[in-house]
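K.L.:
Dropping the structures in below, format is structure tokens.
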Structure I
Amino acid sequence: MGLATIVVGSLLIQYGLYRLIKRTKAYQPIYDLSPSAHQSKQGTPTMGGLGIIISIGFGFWVAGLWQVEVLWLYGLLFGFGLIGSWDDYLALRSQKNKGFGVREKFVLEVFVGGGALLVFHALLTPLTIGTFLFYLFVLVGSANATNLTDGLDGLLGGLSLITLAGFLGLFWRAELDLGIELVMVVGISIAVFLLFNRYPAKLFMGDTGSLALGALFAGMAILVGNVWILLPFGAIYILETLSVIIQVAWFKRTGKRVFLMAPLHHHFELLGLKEWQVTLVMWGLAIGFVMVGW
């Protein structure tokens with residue numbers, strides 16, 4: 001009964017939000033240098049990540065997940081989602097695919113991530129200064145990695161479910177019932193969103209969802225006590241981020257590009273693969289990395 005309630009509730013929340021966003025004409029501004037096929041997406045509603053965040057909160061309430069660990073994780077999700085929604089709002093207001101400046105965004109992420117880790121230190125597990133700084137690096141890095149990955153219809157939504165499957169296997173083997181329930185609630189919320197975001201997308205999650213999900217995965221790894229598990233579970237996010245770093249660094253040094261376009265998914269598009277084909281390839285690679293992680 002509880003599971004059915006979460007599924008139905010998530011569907012109603014996401015659909016209701018979709019209708020509201022469409023009515024207010026909160027349409028995603030498309031970056032003018034993105035592949036030409038993406039220009040037709042102008043007019044697609046964004047900020048669908050709000051539905052994911054609200055649905056997860058609803059699911060935790062229905063499942064009775066009031067443990068300190070769960071509340072901390074939701075606070076982390078909400079905090080980074082708030083940064084993302086503000087960023088989305090600024091982009092919508094200017095009608096350009098740009099919200100915060102890089103420094104502004106970084107400062108906000110460090111502030112929210114640092115605050116969350118102070119709460120973690122006080123209520124859950126004491127942290128040394130070194131561990132605190134390392135976890136902060138992982139939190140901010142993970143949030144921005146998923147943000148960069150969110151560039152194709154259904155890509156990040158599907159990859160997020162695969163990442164969650166990795167955590168589910170980890171919790172299952174360790175017989176952590178709390179972790180299993182948590183992953184199932186989050187998985188339902190993302191799967192419902194994917195119904196609207198699969199190719200061709202009717203709704204984008206925006207920075208609201210992409211920043212929140214990256215922080216969520218990092219937070220789950222911190223709760224497990226093994227952030228290194230993000231290397232296999234989040235391998236695609238890391239590859240996407242590295243492609244941007246390499247592209248920018250090499251271009252500044254030589255004036256030439258390593259990839260046709262970064263992040264990596266755009267490189268494959270410009271090689272001639274269709275958007276849905278790139279997404280399937282990325283999903284397949286992610287499944288392989290998760291199996292290695294297990």
Structure II
Amino acid sequence: MEAFFRAQKPIDLHLHSNVSDGTDTPTQVVRAAYKAGVRTMALTDHDTTAGWAEAAAECARLGMTFIGGMEITARGARGGGVHMLAYLVDPEEEELLAAVNNTLDARIPRLQEMTERLADDYTITWDDVLAESDGKSIGRPHLASAMIRLGHAADTNDFFERIVTKDSKYYVSSPGIDVAEVIRLVRQAGGVPITAHPVGRHSHVMPLEHMVLLKAAGLGGFELGHVENQKNPDGLAALTRYAEEFDLIVTGSSDYHGTRKPNKPGSYQTDPEMLKRIIDEATGYEPIYPSLA
């Protein structure tokens with residue numbers, strides 16, 4: 001308990017670096033969060049923990065608390081993509097590491113296929129997409145950035161909402177792991193699984209039977225404080241009720257991506273008691289607290 005209270009407010013548990021699809025280095029992400037007033041943060045790059053050491057070192061230099069995190073690509077019951085935030089997992093746990101590395105490998109053929117489909121109607125090549133990625137985890141936001149740079153889309157929202165929607169001919173389904181399997185892997189690695197922006201990417205309301213299955217699988221909670229969730233107020237209200245009924249952890253986070261999204265560090269925050277629950281449940285990786293010296 002005493003150690004926990006060294007984790008200071010404000011708390012932002014969802015930020016990305018250029019190790020995946022952000023535009024800042026891990027050091028720059030920490031500095032941006034610190035400048036915005038954040039004092040406890042998680043780096044949650046897609047399907048990789050490669051930026052943890054750099055971010056943790058900068059947090060230590062600035063007197064911030066570092067929470068190790070990762071955003072894992074999953075596949076939901078309806079076949080669509082689900083993003084699962086995994087907090088305080090053991091980054092070397094073999095089965096989880098193998099699973100996310102397979103997902104990383106599967107991203108490349110998926111994006112190549114999407115690029116080829118777009119090339120039928122737009123001037124774009126795979127080299128254009130690769131030019132947008134500096135890190136280890138390449139994803140659709142890099143494709144979006146290439147389309148924006150080439151003048152085919154106004155911004156990221158325009159790309160995802162007008163051009164590559166899930167119903168468009170350009171979309172290729174996610175290679176993610178089944179969501180229940182992701183939850184199992186995260187728990188096995190000593191982490192706590194929290195569904196990222198759970199109603200921000202679709203308009204439906206999760207049926208109660210799905211909630212029961214996710215809870216039984218070991219779901220820890222929902223990231224309800226997120227700008228994208230505001231697009232689906234009915235879905236958000238339903239998940240708020242489920243969170244109360246099933247005693248789930250509720251987080252709030254910025255989902256900062258540098259210049260790739262308008263989201264600013266600290267724009268949504270997590271209550272300290274909710275972070276305490278994550279820390280209490282986790283056994284895979286210890287938070288790195290500021291030195292008291």
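Values quoted throughout were computed directly from the atomic coordinates according to the rules given, and no laboratory measurement underlies them. Just so it is clear, the model here is predicted, and its values are computed rather than measured. Cβ atoms are built from the backbone, for glycine too; each structure is taken alone.
K.L.:
Going by mean count of other Cβ atoms within 10 Å over residues 12-19, which of structures I, II comes out largest?
P.N.:
The maximum falls on structure II.
K.L.:
Check the numbers for mean count of other Cβ atoms within 10 Å over residues 148-155 across I, II and tell me which is largest. Could the numbers behind the result be given before it?
P.N.:
Numbers: I: 23.2; II: 14.5.
Top value of mean count of other Cβ atoms within 10 Å over residues 148-155 goes to structure I.
K.L.:
Given a value of 2.0 for distance in nm of label points 7 Å out along Cα→Cβ at positions 60 and 156, calculated from one of I, II, which structure does it belong to?
P.N.:
Computed on structure I.
K.L.:
Something else about it: Suppose mean count of other Cβ atoms within 10 Å over residues 252-259 works out to 10.6; of I, II, which structure was it derived from?
P.N.:
Working through the options, I get structure I.
K.L.:
So, one more: Which of the displayed structures (I, II) returns the greatest value of mean count of other Cβ atoms within 10 Å over residues 52-59 on calculation?
P.N.:
Sorting by mean count of other Cβ atoms within 10 Å over residues 52-59 in descending order puts I first.
K.L.:
Still on this structure, please answer the following. -11000 is what came out when helix-only ellipticity at 222 nm (-39500 (n - 2.57) for each DSSP H run of 4 or more, over all residues; to 500) was calculated for one structure; which of I, II is it?
P.N.:
Computing helix-only ellipticity at 222 nm (-39500 (n - 2.57) for each DSSP H run of 4 or more, over all residues; to 500) on every structure in I, II gives -11000 only for II.
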